[in-house]
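Take a look at these structures.
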Structure P
Amino acid sequence: MATKPATSEALSSRSLHTLGVASGLAAGAWLGMAEAPTKLVTVGFSPFIISLGMVAGVFVARWTLPMLLKGTGFILDDLREKPHLIVWAILAGMLWAVANTLTVFAIRNVGISIAFPLWNTNSLVGLFWGWLLFRELRGAGAGAWTKVLGGAGAIVTGACMLAYATSHSSAEAPTQGAAMGILAALGAGLLWGTMYIPYRKAYISGMNPLSFVTVFTFGELGTVSALAILFDGGYHNVTSALAQARPALFWLFLGGFCWVIGDLFQQYAAKYIGIGRGIPLSNTNQLWGLAWGALVFGEMAALNPTGQWLVILGSLIMIAGAVSISFAEAPESEQHSWKLAVGRECERYGLDEASVSAIVRGDDPRSRLKARRSLWEWVVAAVALAVFVWLAAGAQRQHIPMNAGWAVILAAAAAAFLLVSGWMLWKRTRFS
């Protein structure tokens with residue numbers, strides 16, 4: 001009889017690991033698809049306008065999806081219980097906004113296929129912060145360390161190969177432009193890796209991911225708007241550019257909405273298996289980015305055979321590294337270290353440790369309650385839908401060569417990940 005609680009806890013831990021892995025894979029599919037509209041930078045739109053258009057879609061999605069899933073009452077109660085985390089969520093949004101703008105510059109200069117793996121070095125940064133600040137891998141055995149460090153080394157190797165591949169590109173982009181694209185992608189990776197500090201801090205304190213992203217959006221929208229105004233000619237120039245980009249705004253808005261779906265899955269992956277494991281797994285979005293870039297937009301046709309093989313080999317090495325890290329399941333000794341990190345946060349901010357520990361395990365009792373709905377929530381949802389309809393009505397096909405058949409296939413595959421992983425989250429945690 002004495003072994004039953006330990007067995008039950010082990011089964012619960014394993015189910016959460018499976019849930020985190022599924023969430024990470026779904027995140028990769030949707031984060032990869034969300035970047036496809038940034039190809040509009042190649043037809044003359046400013047990177048700041050591209051980023052601002054996407055963030056507008058992100059802002060709408062971050063308000064409507066959490067509201068529809070859990071209700072405004074649940075989110076407000078969660079924020080009132082943990083007000084100290086609001087500033088961290090805003091800070092995370094600001095870091096994301098700068099990183100996202102850098103990715104647009106990277107895509108313009110070196111393309112999606114190459115930029116994706118370079119900025120996915122964020123997994124190395126997240127791995128370091130997870131170990132240093134949140135006791136991830138503390139107490140882990142040699143096997144887990146080998147998988148994680150071996151995976152990290154593979155990611156670095158793959159990134160170097162992809163950077164070198166740009167030297168084999170066609171004369172379409174000058175060497176200086178390619179170098180700037182590489183730096184922009186790596187800078188985005190650094191900022192995104194640091195952004196995961198607020199993520200993990202929030203989740204070991206018991207905050208729901210849906211509450212976190214609702215506040216997160218204020219930091220990102222404010223920062224992107226400020227960047228556009230400062231570096232794109234002022235307020236009047238920005239509004240004029242947005243008006244000129246009206247036929248393309250729907251695609252950017254849709255990309256931002258897709259990004260939020262991917263980010264929500266990424267948040268759950270970070271919550272249940274940590275940033276050192278969850279983020280590399282979500283970085284399978286580089287595989288999806290490669291697929292969109294190569295199959296839909298024909299980017300690899302611009303590379304000579306040597307460059308193409310370097311891109312493929314570098315991508316496979318990075319994927320192998322991410323898989324190695326993600327399958328390094330946390331042993332009981334490491335999970336004890338995680339509990340110490342939870343206890344530290346609870347002591348620092350006066351939180352109830354028993355309640356927070358239950359939430360960290362996906363057993364938030366409030367998530368089992370029926371969401372309280374109000375009339376204004378349905379009004380907000382209706383307004384969001386109306387914005388989509390209005391933008392779609394004025395949308396025009398852009399002059400970007402693409403393979404529509406492959407686009408449909410990749411979108412359908414992402415939808416399958418959404419349905420399966422979303423069902424798993426609801427069944428196990430009710431989106432706790």
Structure Q
Amino acid sequence: MSYLADFDPEIAGLIEKERLRQVNGLELIASENVVSKAVLEAMGSIMTNKYAEGYPGKRYYGGCEYHDMVENIARDRLCTLFGAEHANVQPHSGSQANQAVYFAYLGHKDKIMSQDLAQGGHLSHGSPVNITGKWYTITHYGVDKETEMLDYAAIEEMARKERPKMIVCGASAYSREIDFKAFQEIADSIDAYCMADIAHIAGLCATGQHQTSVGVTNFTTTTTHKTLRGPRGGAIMCNKEYAQDIDRSVFPGMQGGPLMHTITAKAVCFKEALHPAFTDYCRQIVKNSQAMAATLTEAGFDLVSGGTDNHLILLDLTNMGITGLEAENTLGNAGITVNKNTIPRETRSPFVTSGLRIGTPAVTSRGMKEEEMVQIGEWIGRVLKDITDTSTIARVQEEVKALASGFPLYPEIA
């Protein structure tokens with residue numbers, strides 16, 4: 001950072017402050033992770049200088065020979081990781097990947113059936129404030145009122161009634177395992193497409209900690225920066241029969257030039273994910289999530305669906321008499337970063353919420369295990385049981401900093 005510090009000390013100073021925030025705190029945002037030094041170097045490389053519209057061997061600019069090699073490596077590694085027949089690594093984000101699948105196979109006002117945002121879905125699955133909710137006809141399924149889990153019989157009944165052209169499965173705030181095979185069978189029964197968005201659980205799917213959608217559903221989209229622990233970006237996987245349509249939809253349909261420095265970093269993260277140590281890491285993510293869930297349950301918190309099978313926990317704070325926003329801000333003051341989140345049967349605004357989403361990927365990347373999760377869960381309980389107790393918040397902040405100091409920010413790649 002020496003060149004940046006000399007030229008733009010203001011920005012360099014803010015980057016340093018953010019580094020210290022991450023080093024001294026605990027990042028428990030379920031959709032975030034920390035990357036290796038190798039991924040950081042690839043992201044910050046001179047690969048950012050090149051325009052590379054098109055695909056390897058079919059570029060619209062000269063001088064792309066090395067970029068072709070990098071993109072082919074990224075595609076091949078992703079296919080190997082998931083056992084996919086085809087992969088497109090150009091989407092700038094998970095939302096762009098989703099849009100590309102829609103654009104390839106849906107027309108204006110065609111019907112999509114997806115999980116409600118307020119009950120665990122994602123903005124890009126048809127929220128009325130998103131382009132998907134404005135461009136397509138959307139119908140939502142939710143979770144069962146009693147179990148707060150997906151009810152596949154009810155989803156099938158809705159699908160037969162609504163007759164969507166595409167069913168979307170996958171979520172951003174659902175703590176239980178998803179049966180992708182069941183979703184594809186429902187889609188097949190009404191002659192619809194099925195797209196699985198595994199952005200949150202991709203690392204778990206790749207390593208057998210969660211069943212995979214690749215080769216099961218028609219299309220699989222993902223981000224590369226959550227449990228996959230790579231740069232911020234997206235990808236699409238599908239069988240070869242869909243490859244040409246998907247590639248055309250990404251470029252020139254949805255995007256122009258790909259971000260080659262990001263694709264380079266994706267290639268690095270896919271190599272890391274192919275290492276046996278990555279499977280151990282993903283297994284630990286789930287162990288950590290379940291250890292923290294048990295601690296929070298013992299502390300008197302209500303967990304949506306009663307627990308977790310993956311990397312995240314969703315707390316229903318109704319019985320605590322506080323909002324998600326209050327919990328997020330108070331824990332932030334204690335050095336614990338989380339996010340407010342809607343819960344099933346939400347009564348508050350999305351800017352306030354009655355829930356809190358907690359995830360373990362980033363702290364697991366730093367090397368923390370069950371013992372640390374129990375400690376963190378106890379801190380969360382201490383802080384949230386009296387959010388006005390500033391002395392407790394200050395003590396927890398110091399304890400958080402002491403714990404974090406023992407775990408390096410950058411994951412160890414064996």
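Please treat every number below as a calculation from the coordinates, not as lab data. As the structure is a computational prediction, the values presented were derived from the model and not from experiment. Cβ atoms are built from the backbone, for glycine too; each structure is taken alone.
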Among P, Q, structure where distance in nm of label points 7 Å out along Cα→Cβ at positions 74 and 370 as derived comes to 1.4: P
Which of P, Q yields -26000 [helix-only ellipticity at 222 nm (-39500 (n - 2.57) for each DSSP H run of 4 or more, over all residues; to 500), calculated]: P
Origin of the value 0.90, where FRET efficiency 1/(1 + (r/R0)^6) of positions 362 and 402 (r between Cβ atoms, R0 = 25 Å, to 0.05) was derived from one of P, Q: Q
Mean count of other Cβ atoms within 10 Å over residues 18-25 - structure with the largest value, from P, Q: P
Structure with the greatest value (metric relative contact order in percent (Cα under 8 Å, 6 or more apart), set P, Q): P
Structure responsible for 3.9, with distance in nm of label points 7 Å out along Cα→Cβ at positions 26 and 106 calculated and labels P, Q on offer: Q
Which of P, Q leads on mean count of other Cβ atoms within 10 Å over residues 146-153, largest value: P
